[in-house]
Structure 1
Amino acid sequence: MAYKRDLRVAARRHLKAAQVLYAQDGAGLQPGCMAVAGYLFGLAGELAVKELMRDSGLKPLEDKDRHDDPFYAHFPTLKMLLATASGRRAGELRKVSEDASLFQNWNIAMRYAPTQDINAKWVAAWKDCAEQLIERMETV
């Protein structure tokens, strides 16, 4: 089954799930829930950036070119691919690309990492990054 794409709704959904997990408090819940929240904050941020890309006029490449398609890339590669962004929001997308603090230390490979490898300070920073990108996305 092919799923429809709604980057905006998906970004909000991942952010909300991450916020809920981030706030979980109780025996045995942390740091595990926080580590998963960190992963979801990154996905929410990526989706918000991809919605900005879509609003800028960028379109996904054909399936055969998916390897080089920013619509299928993850941080930090996504940021690198935005360095040459064009379109209506090109300046904003380039700022995302140039912001070294934006999702610093986040990588899709963290989904395989042991919980202790996910630093709580990083997760707090990723939370802020995701919330800021969602806010930018909402001004589209």
Structure 2
Amino acid sequence: MIFRKCRAEDVVRREAERLKTAIVKIEFAKTIVSVAKRKRVDKLLMESAIIGIPASSRNIANLYMDSAFNDIEKTVKSLRKVEKEMIKRNINNTRKKIHYLREELERTAHEETGSSQLLTLRLQKAITELEEIAKNLRKLAMKI
């Protein structure tokens, strides 16, 4: 288990940071596409073609989006482990919050349609909830 090396609170905080990284990747992809649309000439394609590997701005943006979705899926996997640990410790209130959050992130990761703004808002909401859960876990650890 992941809890032999670190506490559940640390895992939850680390996953919140991972989601922050995913938001940055999504915003970066959005910026790449908007700059390419505004300029009407894909400079990234031209520069990469000179090097020898032509890749359009859309291709690069898709790489960043795929990486962001992979981060979300990794967070879901880690939250599943935290949820199992909460079941073992019999901390039901926190387990329910983690379960709900995990399901929301799972739906978000597998949802193909939707704007990047909506995706960013969902991730920001998940980050605030994860930070709140980490605070609650810290309080529980101090009581023990």
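Of structures 1, 2, which gives 5.6 when distance in nm of label points 7 Å out along Cα→Cβ at positions 27 and 91 is computed from the coordinates?
1
If relative contact order in percent (Cα under 8 Å, 6 or more apart) is calculated from each of 1, 2, which structure is the one that comes out at 31?
Answer by label: 1.
Taking mean count of other Cβ atoms within 10 Å over residues 43-50 from the coordinates of each of 1, 2, which one would give 13.6?
Comparing all candidates, it corresponds to 2.
Hey, Rg and Dmax of the Cα atoms in Å derived from one of 1, 2 reads 18.7, 62; which structure?
Of the options listed, only 2 reproduces it.
Here helix-only ellipticity at 222 nm (-39500 (n - 2.57) for each DSSP H run of 4 or more, over all residues; to 500) was calculated and came to -29500; which of the structures 1, 2 was it taken from?
Source structure: 2.
Looking at Rg/Rh (Cα atoms, Kirkwood Rh), for residues 51-114 alone, point out which structure of 1, 2 has the largest value.
Ranking 1, 2 on Rg/Rh (Cα atoms, Kirkwood Rh), for residues 51-114 alone, first place is 2.
Taken together, the values in this text are just the output of simple stated rules run on the coordinates, not laboratory data. Just so it is clear, the structure is predicted and the values come from calculations on it, not from any experiment. Cβ atoms are built from the backbone, for glycine too; each structure is taken alone.
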